[in-house]
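Please find the structures below.
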Structure P
Amino acid sequence: MSRVNEVNLAATASTGEWTGRIGASGIDKRPARRPVRVDVSGVEGDTVCDTDNHGRWFQAVYAYDIEDLRYWSGETGRELRPGNIGENLTLEDCDCGNAVIGERWRIGTTVLRVTGPRTPCRVFAGFWNMRGLIKRFTDYGRPGAYLAVERPGEITAGDAREVLYRPEHGVTIAELFAFRMGRATPELAEHVAAAEPDLPEYWAAKVR
């Protein structure tokens, strides 16, 4: 059964040269160890610094698979813990890469909608202090999923994840990520176009 391993928050902003022009980042998240309120504006108690690229309504929550976090532990030679990739929800047995754009999940008392993939950036690479991470992360092709909040509520570690609805177009997080990172074939481009009605307009315009 797919469930929440941890709910993670950045209570304070991290600073350093790697944070770029903003000068601070909320990427360093830690398990909350308590129920956390989630609404359309995001995760209560979390920190978002770069509001140009994060924190829009369709990026209210970021989810990542603990199995993929373990993969990166092996690749980097360091023990990565829940929250270390900047995710709000560390999920077990979810397979975010194969989640369909527009898919609805019930977790705790919330209903969440899959909106798109996370795009790696220099802040992410700087936080891990790992040269070449953006390319390696892109090559691995499992970026995690951004989620919009359709019904606010609370999420707690251990809550089950139930899939309520899955759109018929079948365009997955991994497919949209490959397309957005410049790895599209004509066939993939045609396939991804079918997801346009389920994409936030900001991303739908980029797909067009």
Structure Q
Amino acid sequence: MADRAAVRRGQLGMTEGELARRAGMSVAYLRRLWLLDGDFDPSAVRRVAEALGMTAEELTGGRPDAPEGQSVAAPHPALSQLPEGECWERLGTHGIGRLGLPTRAAPLVLPVNYLVDARTVVYRTEPESPAAVTAGAPLSFEADHFDDRSSGGWSVLLTGTADRISDPAAVRALAARPGARPWAGGPRNLWIRVVPVQVSGRYIRHL
């Protein structure tokens, strides 16, 4: 709790004394609050959380929807390469990944639901969306998994070109597969295949 409060104070540019004042307590009591290890006054915690613009639950336990990577690094981590076969094994049959698309202003990264199909990755999108790239367009695809408990994880990167899937039988077969329905909803009737030119992956192991 003390670490989360300190990080939040830093984000807000707030001193310890200012936090105590806004929470209606002395600095000495605020510091004592960090040492009580769960045996604290709930009303005091709520006042501190409100002063920080957080909920009491976020202050004491962190956000339930926080991004992965909240834990500290393991004592002896090592970054290793994944063979291509294991890259495909890690991707599994379907999941959520990220597209990397070149644009004039800056690279664009978009989350997509994906399916693995014969060592390619396919996704569906709206015809007018930024992810509706033309056939032959260069793009990349990345998926990963990280475990805060072990401070380990992996990532897989595909770079290649796009191909639009127009064959009705192929579209029907893909649409019937588990994971084919996008989390974002909508019809998303345009199917695009990422045809990889290069497949690479990395994982964090502990020595």
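None of the figures in this text is laboratory data; all of them are computed from the coordinates on show. Every value quoted in this text rests on a predicted model; they were computed, and no experiment measured them. Cβ atoms are built from the backbone, for glycine too; each structure is taken alone.
For mean count of other Cβ atoms within 10 Å over residues 7-14, which of the structures P, Q scores highest?
Ranking P, Q on mean count of other Cβ atoms within 10 Å over residues 7-14, first place is P.
From P, Q, which structure was distance in nm of label points 7 Å out along Cα→Cβ at positions 55 and 199 = 2.5 calculated on?
Values: P: 2.5; Q: 4.1.
This figure was derived from P.
Match the computed value 2.8 of distance in nm of label points 7 Å out along Cα→Cβ at positions 151 and 175 to one of the structures P, Q, and report its label.
Derived from the structure labelled P.
Any idea which of P, Q comes out highest on mean count of other Cβ atoms within 10 Å over residues 23-30?
Numbers: P: 19.6; Q: 15.0.
Going through P, Q one by one, mean count of other Cβ atoms within 10 Å over residues 23-30 peaks for structure P.
Given a computed value of -0.80, -1.28 for log10 I(q)/I(0) by the Debye sum over Cα atoms at q = 0.21, 0.33 Å⁻¹, for residues 79-118 alone, which structure among P, Q does it belong to?
This figure was derived from P.
If Rg and Dmax of the Cα atoms in Å computes to 16.0, 46, which of P, Q did it come from?
P
Computing relative contact order in percent (Cα under 8 Å, 6 or more apart) gives 22 for which of P, Q?
Considering all the candidates, the number was obtained from Q.
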